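What follows is a set of structures to go through.
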Structure P
Amino acid sequence: MRLLLAAIILSFLATPLTAEEILGGVAKVDITRPGEPAGENPLWAKALVLSKGETHVVIVTIDAVAIAEIGSIQDPYLANVRSKLEATIGVLPESIVINASHCHGIVATDVEARTIEAVTKAWENRVPVKTGVGTGSENSISINRRLHLNNGKQSDVRHAYALPNDEEVESVGPIDPEIGILRIDRVDNSQPLALVYNFACHPIMGIPSGGNTADLSGFASNVIEQNFGEGNAMALFVQGCGGDINPVLYKSVTQPRDGKPLGTRLGLSVLEAARNIETKSNGSLSLQARKVAFPRADLAERIAGMEKEIDQLMISLRGTTLNFETFLPLYMKYQMSGDYPSATSYRYLQDELLKQEDWKKLDSDNRKAMDAYLKNIRSMEELTRKQINLALLRKHEARNQKAGKTVEAEVVALGVGDFKMITFPAELTVPIGLNIKKKSPHEHTFVAGYTNGYLYYAPTAIQLKNRGGAQEDSDCLLAPEWQSIFENLAISLLGDL
């Protein structure tokens, strides 16, 4: 009996233990609004389903501005999608992660049904897969839109209002050029099945016609899908901490607005990195979700302060002898010739011989008039910035007063092998992502905003001292304390993956 037991034990030890393999499936469904064609760059709902035993992770990427609140997707889209998929394929609601690219495309009114269709097809398409993680870099297509001014305040780059004058700008904020990549290959033929890539940038360049488009992230995915493997792999763009990151050519007035060149560069950078990623079987799969109450902002004091600032700007406006018709040619003339702007040089020289200063007096009067006119212009530009941002503060203060002291947000941590990601349902600014990456216990940690809902902007506590100066600080429901709560929770969840 002892010999038989020993033989059984030895036999068990000699048999290699095979870890449960990961199954992966992908599918996509066109969600472009009928009647609003997007041409070569349609809008998609793309789904990636990963399963390992009873653990399932569903990643959905939507070419839309947000999951409800703004844009054409409305509540209860997220709840309905989750509920339906739990009933049909048995995936728990918290295992379904939906990220909006933040492109400003117009989606179909039945986007909910189309999203469910994409996930259901991906579920049915699952096959054994290998996974791998890597990073790429792209630093030429984006710029931080926050402008640090000489007076210690900050402004931002928007189409809604004019930029501060160049001499007022001291520096700009950081970007995050890192591209986080999850590569998934089929086991049977080692061909790529999917690439999930995480990058931070507002996809708001549009196309020259101004029509419907998935914008630069859509163009990037098109490049990847056309050139990776045998052309059957799916590219899923996951928006990162893009709250304060614009396309580099966003305010250009010298060429048509076009997201395709920038998206093409991003796609090529993803391809370059993805080709060097090694995939392995039997990786880990995990997900944790937490619903957390974050403190809402009390904006009453700042609103009162901005109202006074606007009153002071209004008072600063003065009458001027010039109008635009007389100012512009005068300004150009004085810019062209600093020494003799009003006449040829010999007229000034003759005045010197006669000991007269007629021409110099004219120049002095004109410069004073131009300075007064420019001061009014700059005051009016500042007025527009403050009035637009004040309107955002008032909107959120009214909402916060009705809703109470906290707002609930879902934070998700997911891991696929060495690929780790934290998500949040707001427009995170880049410093938030950089902080979490630096503190994470994992080498390959990535951060995604715009996920599982939409809570407007989520800037840092320091940035929130600038309420009213930039959209990120004004279009925000959250109190400054939100940052430490979120970052501490993110690190805790990452530690448990």
Structure Q
Amino acid sequence: MDAKVSEFDNVGDILVLPLFQGTDKAPNNALNGLSRTQRSLVNEALSSKSFSGKNGKQLSVWTAGCQVVLVGMGEEPSDKECRDGGAKTLAALSKDHGTNITVRFTTGWSTEKMSLFAEGMILRDYDFDKYLQKKEDDDQGNWNLNCQASARHQGPLSVAVAKSVAVTKGVHMARELGNEPANIMYPEEYARRATEWADGKPNVEVEVWDYSRLQKEGMHGVIAVGKGSERKPCMVFFRLNPNAEMNKQVPCIVGKGITFDTGGISIKPSAGMEDMKFDMHGSATVFGLFVALYESGYKGRVNGITCMAENMPSAGAYRPGDIINTYSGKTIEVLNTDAEGRNVLSDGLWKAGELNPSFIVDLATLTGACVVALGHEASGLWSNDEKLSARIHAAGNAEDEIAWPMPLLPAFEKEMTGSKIADVQNLGKGRWGGACTAAGFLKQFVQERNGKQIPWAHLDIAGTAWGASTNAMVAHGATGIHVRTLHRLITE
């Protein structure tokens, strides 16, 4: 979507008027550029009982040459209601009326609320339809958005809208990667796309450790999970502004990248297994974050690591009862091959610690237990550092990507270090607290620095990476969750 900010001039093909409850006549400038007949039709609609202005209510007024859409915002809409209002408005529009949208913000709108409404429209402008057959006349072009406001708002609104466009490119990249089927999106293909994206960008580096390099480095957490597939595992390193702030500790973001998860030898039930193409969304978010940081012009240095594998059963697959020698030197007793995400992250987290980061955040579609606890409304958040946890929680709230703090109790860690034959085991004692014991497992692979663990946070996105039907920003499929959260965390 192309988006710009201007004064009250052309109306375009579709004129969107977001109005507050109690509006019974068009505010100043709302109908600029419309004919007398068009103005009369809109004012009649506003004065009738057909449009109340209540939040979530819309009324479309057809006029020759321009469709006018009245959008109810309620009395004092929250940030979420503004963002959702924009998303729902775009979702309801048809390109049969044209692709040039004008949104006019008039009386009562602050710059911040305007920018959130526009952001909702920009975020919603994504569909994964590349594998559908289309007729030539099905291609109606891309949306063009023109946000119109009074002169005093135009400068800051232009900055905000440009930022939303930049960050949304990262969100949409994450959705695209997550939505791809597993026969298309496998570890090497993810690495190829990352390398292709970085090509020609002087402040971006992407390095790929292929299967042979993983073996050389002793990355057996990743290797064990991926060796059963003919699509061999790899690890992808992202570096933004690699030569900046060389003496400064900077963030490192780590993503689980299981491009398809059958469960391995501990195979999953067939019902719903098609959704396991989304099991790489942690790595999709990392890729999307770097796109967002690059597009928004962030000048700081940031590192990213994605642990890519396909978990398949075969004669060469790892088994329950196996012992894995991880990159850290610690050993893992495998009790269930479907608890695979934590195995690949064990290598990624330890490697992240070698980069001397200011903090580490990992993202993983890790446990069904997190979905049981939080549904599709929030990601689980575990951390060894209260300040980092609070910052992530606040950033998630600001972006309406809720990260809910969860307990990281010593008892959960003790469950995972209770193996009699290895340093850790990849499954707890029972079904209770499964998301918490998984976090306790990951904590064992966070390095210490000066006698204390590096600040680290774990985001379990199993419930928020897809299937979030209440998320107005998403039509279907992958959500691109926490690209915006982490962009805010790092840049602000």
Structure R
Amino acid sequence: MTANPIDLARREFLARMNTGMTGVALSRLLAGELTAAPAREPHFAPKAKQVLQIFCPGAASHVDLWDHKPLLEKYHGTPLPGGQTEVTFQGKNGNLMKSPWPFAPAGKSGKMISTMLPHMAGHVDDIAFVHSMTSRTNTHGPGCVNMNSCFTRDGFPSAGSWISYGLGTLNENLPTYVAVQDLRGEPPNGKANWSNGFLPARFQGITMSAQQQLRNLSRPSGISEREELATRDFLNFIDEEHARRHPGNDELRARMAAYELAARMQMTAPEVSDLSREPGTIHEFYGTNDANKLKAAYARNCLLARRLLEQGVRFVSLYCASRASAVDGLLNWDAHKTLKADYERHCPIFDQPTAALLTDLKQRGMLNDVLVIWCTEFGRMPTHQDGTSGRDHNPDAFTTWMMGAGVKGGVSHGATDDFGRRSAVDIATVYDFHATVLHLLGLDHEKLTYYHNGANRRLTDVHGHVLQSILA
């Protein structure tokens, strides 16, 4: 007699039910292993535990913000010595052009800084400037990716992903790595800036901002909490069984991790992103209600960044500006034609909120654990672009800086030449910069590796030296 297929299916279901329920329970117990990477031991005692990266896309001009060049003022309007026939990214260059704004000494160190950054001037004694940075490219997209990953091509893990991979999470209910986007949009090359590259997918940065909360976190009104939990348990069971049958399926594991993390974030993410919990004095301090809507939006992102760090997010990338537009310098720091007007728009957006964030971190004692790094993709020429009052791209010289955990404040590493055209003293690379970041986190940049395509890959490729002069 032929068995009824329906009966067989029913008997099989009942026979497997006990093991199925055990699997569901086991999947709950294993949830911590599947979701976020557990905290790992560093290679040696760290000075810092977390990183706040502040990124100004568009190649913010070193000679107009951080790198004072008196000879630019003295020889304004004359040809750059030896550079009369030089052609850069957008063509021929004109004469030397002084900064439209004076520089003034700040802090006990007397560091010269642009008067366009009066609030940031209050932090110079805590900052270690790297004035001799160089880039491998003079193009914005590859430049941003290079500053974030040490490679000019897409497909390589960002520093935040490497650090997430190397150290794991500090809070299992929030992402390990968050990229906070500017209201104006993504930076050049977009998501490649926080990509996990060839690292497991769970190490990719999660994007959010004060203007755009994480979507789809709330439970639909027609589904009860009990139904959601039961559905989640059953989904875990099915996924775990599939994963067991297909070992090495990284995408599936990452998807399972994302589901589990999303479930926990239903409680934690709305709380950490609820800026209304902050007192009015804090909002005023940051400028979240400023009449300048772009400044207010960036200020809210700065406040969100502090709250994310406070809750243990390992790496926070905070962007001030976005990708290029049809009008140079409108949406980011790419001032090819009208530098004065462009920076009089961008500096006020950046200055007060950023300085407030740094002050807030310091007053709360968070800089004992948080390393702050400021980045842009390359610098700008000391000359004006031919026929304009702006500056062209300059990959041969620019400034970055660090402050916070493990950093010696009030110092400068390296120097550019007399006009800021080229890095000339203790020349630094992006590899050196990130080797130093990893060092402060207790990671040896030569030992943090991942086997991929026949090679032990690392963030700094086969280069990099720690910038010892800026270490506390």
When mean count of other Cβ atoms within 10 Å over residues 44-51 is computed for each of P, Q, R, the largest belongs to: P
Tell me which structure, out of P, Q, R, gives 28.2, 130 once Rg and Dmax of the Cα atoms in Å is calculated. P
Assuming 28, 42, 23, 7, 0 is P(r) over Cα pairs in 10 Å bins from 0, in percent, for residues 68-107 alone as calculated from a single structure, say which of P, Q, R it is. R
Out of P, Q, R, which has the highest value for mean count of other Cβ atoms within 10 Å over residues 196-203? P
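Read-outs: derived from the displayed coordinates by stated rules, not from any lab. Only a predicted model underlies this, so the values are computations on that prediction, with no experimental measurement involved. Cβ atoms are built from the backbone, for glycine too; each structure is taken alone.
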